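What follows is a group of structures, each given as structure tokens.
A short reminder: the numbers here are calculations on the coordinates, not readings from a lab. The shown structure was predicted, so the numbers you read here are calculated from the model rather than taken from an experiment. Cβ atoms are built from the backbone, for glycine too; each structure is taken alone.
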Structure I
Amino acid sequence: MTSWIRILPILLLLPLAASGKDDTSARPLKQSDVVFMGGGSKETYEAYGATVVDWGGHAWGDVEKVKAEFRARVKLAQDLGIQYNAGIGMITEFLGMIKSCPEHERAICRTLDGKPMTVPWLWDHKVDGQLGKAWWFCSNSPLYQKFLRDRTALAMAGKPDGYHIDDYGGTTGTIWNGGCFCESCMPLFRDYLKQHVAPEQLRALGIEKLDDFDYGKWLLAKHVKDGAEFMKKRYTLPLYVEFREFQAQAAGAVVRGLQEYAANLRGKPLARSVNGSPPGSQAFVVRPHVDHYSCEIGMGAPGSEWAGVSTNKLTASAAFVYHCADMVHRGIAGTADGHSWAYINKKNTINLCRYWIAESYAFGHCFMAPGRRQWCYTKEKGTHWYNAKSKDYADLYQFVRKNAALFDDYEPVAQIGVIFGHTAWHKGNREPQAIATCLQEANVPFTFIAAGDQFLDLRLDAAKLAKFGKLVVPRDLKLDAAQQKVLDQIPPDRLIVWKDAASLRASIKPPLAVEGTHDVWALPRRNPSLLNSPLIVHILNRNYDFATDRTETQQNLTLFLHNSLLGGQRPKHCKAFAPGTEPASIVVEADATGVRIKLPELKLWSILRLE
């Protein structure tokens, strides 16, 4: 453990360095789990077939009656066989901090000019009847860390099975708005520099000693006149890269410390999750310390600022997130971002949401069951809520539970590997997403392969790369020497360097095709731990009309699977499973190149089992 981390005041802090072995936890997330975002009633749990509660909250006060009520809520789920994961909010519980800490102003994140920062998306929340006081508290502050521990104790009072942290990045989120130069961050960053930056490098910047160094004051004295100029120049300013890395690692340390504190209070290992999803750098930092990501995803609803989407077309934005989660070996219990839920709420587009649910499970992840008070957000309306009805969605979840054997332990089947260099991604190279979109829309099965860095603890190795016939490589990967050496040993005829979508499609002959339409995704999966595992293929109907909220039924489709996808097997039988219908047998037609399966009808989603 480096000394700068030791001085973080949170209890039971453990090292961030990856040991190569993940900690033991409670039951891991399964691909067939039905996850609730917050607790529900017995009737609602049973309607959906719930198996897990994430974002389970905590007792709202250190009062025995309140804690007993929370314990009863947890026990209700547990008595039904549901894993209950309690949790805290790292950013949203500002009111509790204000009320409980007389010195709370010392813990507020600050800009370079020393101005206190608020949470932008909580602009409409009032404190004592006043707007503009939704303070963003610093997760590096001893005062705020004490508050987070107190909240964690209230979560553990319910005797839950897991622990979830919302907005787990804490202070890191303020960086994009010009923070955090508070009284806690500046000494911590000074100690970080002592450990990570050579004295000669500091002297070249005119910094002779660090004993009383304050990064914010130094920037104002030497490089910028105020916070506005800092925001314009920050990416070119000295030590800014180190400052961002410091904040990322510090936030990861806080997460780990809170998790250990929770587990010690509970007296047992806990399932660990955070509201964050890859490919965010902060989600990669905490990867060794979470068992799954329980998170908001930019689903690409029209007008969604998070996804940068304004057209009425299904996107591949969520699929990209699921591929990245596979890359780092973590499951996702996802939900839509606030903008996308606002679209569902405004347009009542139930079938769009049903597609999101089917898509998530088809990729081997879970979409949290839409429930009451689903958070919606727009700049105009601020926070508002979508109240889902179980009659609109429960049948999809019951379908998953009934056919759990088609989901659990299945992994993507692919001969194409795509190198995901995180250093380049972090510096703005978005080619991995362009590659993923191109391949996904062409129905080319692929897998991301991580080339990690100080944020991501995974590295390229020859054994990983040997599993793939072809490797697609973004330009300017920015690999370290060891990983570059591994990549340099790959024969040139196995490498495809990204240029554009048309060139990539011309370089690859898809081993899979859905004949008769361009609006279908086919996703092959196999259970590697099961001898002679049947090949499972999820068929997603993307023929969705935003104007009418209808997924148009498609008819007389043919799925072609090349021999290379069959794993040496020659399937003779195919059974099709779909929500709302009984399983049906389909004829398998084989020739020298592979097999064809004719689907007479595709509504939203079908699953083919070949054996």
Structure II
Amino acid sequence: MFPFLTYPLALAGLISLPVLAGIYFLRNRFRRWPVSSLMLWSFATRAKEGGRRLARIQVPLIFLLELLVLVLLTIGAVDPRWPTSRSRRPLVVVLDDSVSMLAELPGGRPRDRAEEAVLDVVARTRPSSLRFVLAGRRIETLGHTGVEAGPVRATLKRWACSAPTAALHRAVGLAFELAGSAGLVLVLSDQPPAAETLSKGRIRWLAFGRPEPNVGIVNATRSRAADTERCLLEVAAFAPEPVRTVLHVETGGTNGPASRLLTLEPGAAQRVVFDLPPGAGTVRARLNADRLAVDDAIELVAEPPRNVRVQTQIGDPRLRELVDDALAASDMRSRVTLSPQLIITDRSAVTTSDPWTWVVHLLSGDACNAYVGPFVADWGHPLMKGVSLDGVVWGVPATNTLDGVPVVMAGSIPLLSDDEGLAQSHRVRLRISPAHSTLQKTPNWPVLFWNLMHWRAAEAPGMAEVNLRLGMDAVITARPGVHRLLTTEPGRARTERRVDGDRVVIPVRQTGVYKVEVDEQPYLFASNLLAPEESDLSGCRSGEWGGWVDQAAIKRDYASTAWVFALLTLAALTGHMALVARMAGRKTLVG
């Protein structure tokens, strides 16, 4: 490794070298004149003065010694320093794990160029220890690794660049904690740093991006209403000029892919909405290829039916009619009532053979009290989404006791409660007297039952959501007694996961269609990028910011060699003085 020059401005002292050479080269040339006496020519014994005519060097050894003295003085003033054992410091490398690092640029993908930069930096600095931090939506450490090229490349294989965003600021903060007070931080990205991120002498930021036009699919949804399915796709252009692209859509039916030409203004987005044929399978859409491939294609799997098997056991005909109307409005009631998932009853006691069965008790009666608020409610409860009780008259039976955790209260009087039982089943108790209430006459009544049906459907075995954005986790609910499930990721073999409890969270690291098998029941879900900030490459840059060398680090970690050049200068001066004295003695003898 080359020495560090503590004071590089001292190199200006090298200007004295051509000045010295000029003194020796620019001398007067004298001719020999025979004279009768030297009495009038005593000045000829003095040292010759400089002039404007070139002549050969007459004292080359003295000249070389004087040159050597000037060079040594200049180098000593620069104060060169050589690395010591303290100069090998811990290094923590922050890797931008966002998908924009996979953009196909003329100079190569930023991720590939960054990998070569890591290998070069590690080979030159030889840090005492090396760690990697992945900066994606989550911050992840890759642990310690060796500083040889083989272990470094093996660790970098886990750098997939599959995150929808990069939390670089938080990753840099973690890197400083891991590096300690004497460690160094290297950041590899395709974005320039924020000014506050750079810490003098401790962080070096390398970016390998480039602003390029790009078109991507930034939004995609697939929804079901009654017996109809509809898709919405949104395509955005991140380019300084208008662009044209072709959207190809395949619905999984017998017909081939449909194509549509899109013309997009700079920074504009266009939505494409279309209905799906009955029984459509996985929907695939793609754009013409451009710089970033991952946002040019999406896949949407079919939403599974969200019907709930409901059984009603309500003796009061008026109350039964109100409940049936609310259930019909939710459009989620299954026609099958065997093995019910939800029982709604006004009976005092109900026994269920399945621990997964939920029960809703409707408590009504003639003798009642009516309340007009203000009502105290747990607005974060699943039953209370979109419910507003302003102006509602709520009549309840005269008794003031209600088991379970209160969800809605009128003062200290519980009106609606929730009690969680085994296997995460719930018993919901609702006190209401239709003859003395206006609750059932407001939109709050169907909203309340819509929330109940969606809540029960979400807790049923299966996938909570099947079309995810990249970076989200897939959540699947399994029935009690299931201890393992099989997961098949896109392009990979099937793997087994253990089930602890009844809910499994599956991390989603890449786009594509996943398959999960639970108790021989297959489930499909898809992951797509859908991140406008990653599709926009206009903010990408290449460059280097910050650095690891400052005066304090040089003086602390590198040994000064100025004393060596001082000794050499003294030795050269001693030789110069001895040579001058010797030449002066010869001139005296000759005179």
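For mean projected area of the Cα convex hull in nm², which of the structures I, II scores highest?
Numbers: I: 28.4; II: 44.9.
The structure with the largest value is II.
Using distance in nm of label points 7 Å out along Cα→Cβ at positions 146 and 530 as the calculated read-out, with 4.5 as its value, let me know the right label among I, II. Don't jump to the answer; show the numbers that get you there.
Working: I: 5.4; II: 4.5.
Derived from II, not from the others.
When mean count of other Cβ atoms within 10 Å over residues 122-129 is computed for each of I, II, the one that comes out at 12.6 is I. When distance in nm of label points 7 Å out along Cα→Cβ at positions 66 and 458 is calculated, the result is 9.1; to which of the structures I, II does this value belong? Label of the source structure: II.
Match the computed value 26.7 of mean projected area of the Cα convex hull in nm², for residues 114-441 alone to one of the structures I, II, and report its label.
The correct label is II.
Among candidates I, II, the computation of relative contact order in percent (Cα under 8 Å, 6 or more apart) that gave 12 used structure I.
Quick check: -7000 is what I get for helix-only ellipticity at 222 nm (-39500 (n - 2.57) for each DSSP H run of 4 or more, over all residues; to 500), calculated from one of I, II. Which structure matches?
Values: I: -9500; II: -7000.
Structure of origin is II.
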